[in-house]
Structure 1
Amino acid sequence: MHDHLLTIAGFYALAVFLPLSVILLYVQPGLWHNLFISFLGMLTGYLDVNSHEVQFTVLLLLVFGFFSGFSDSKRSWICALLLAVWVPLFAFLRILVERSYGAIVPEGFGSFLAFLPAFAGVYLGVGVRTASKRNAR
């Protein structure tokens, strides 16, 4: 029952993100990159909470981080935060929904490790972008 409730909540959170993004982008078109990275982070957090293995989550954070760092090297740390923050948010949501409070330390606080592959991917993307600009000269 709890898994079903968590799936529904996660799906609707992702679905509501689109109309909110439309409104925000209409008002402030410069937010597109941050909204896109936030969506990728939400998707990663949602997939992580429905998985029992961390490898896929780490891979997504590295890949999404790489491309976001490559595409926007000026605000790379913001990209990493927007990408990774959703993993602990969804982890704590799962703990609350399932009332598995014994998992707060290993799964809840442990999910903050998601910031490591996100930052690694983002700064790898920044490094490749910087190196490619130097080679173009």
Structure 2
Amino acid sequence: MRDTTLIRGSAAVYLVLHAIVHVVGFLSAWRLSDFKDAPYTTLVLNGTLDVGDTGMRILGLLWLVGAAAFVVAAIATWRGRASAIRVVAAAALVSIVICIVGLPAAAIGLGIDVALLAVLAMLEVVRAAATRPAVSGA
């Protein structure tokens, strides 16, 4: 029992840390802070589209939505909710879309989200195998 609490707690902390990184995207897009690795720019989609200041503010709000999604996912994970895997997957998918728009600055986040989805898929496979009835060799 304690092992699962430690794992859930560690996963929840990881998700909150990921949420904090999303806040960096918001702060940068709204020019509330200047980050070396997330400089302000109005270019998105790997520099192919200029969305202007208003577009960046909208993108900044999307970064906040991603942060909120990961906080909700962290709470669901911490509490051991049955829906936690789906909530985390939804947050990661939202984050992937935001990261693609935010390329190249969000490339690391994109990789983290893809890896997170891979871990979730692996957990689902293991859970499905563990709940499958044993086949009798009679």
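Read-outs: derived from the displayed coordinates by stated rules, not from any lab. Keep in mind that this is a model prediction, so the values were computed, not measured. Cβ atoms are built from the backbone, for glycine too; each structure is taken alone.
For the reader, a short list of remarks on this structure follows.
- Value 24, calculated as relative contact order in percent (Cα under 8 Å, 6 or more apart), assigned to which of 1, 2: 2
- Taking mean count of other Cβ atoms within 10 Å over residues 43-50 as the criterion, the top-ranked structure out of 1, 2 is 1, with the highest value.
- Winner on mean count of other Cβ atoms within 10 Å over residues 27-34 once structures 1, 2 are ranked, highest first: 2
- Each of the structures 1, 2 was assessed by distance in nm of label points 7 Å out along Cα→Cβ at positions 11 and 115; the largest value belongs to 1.
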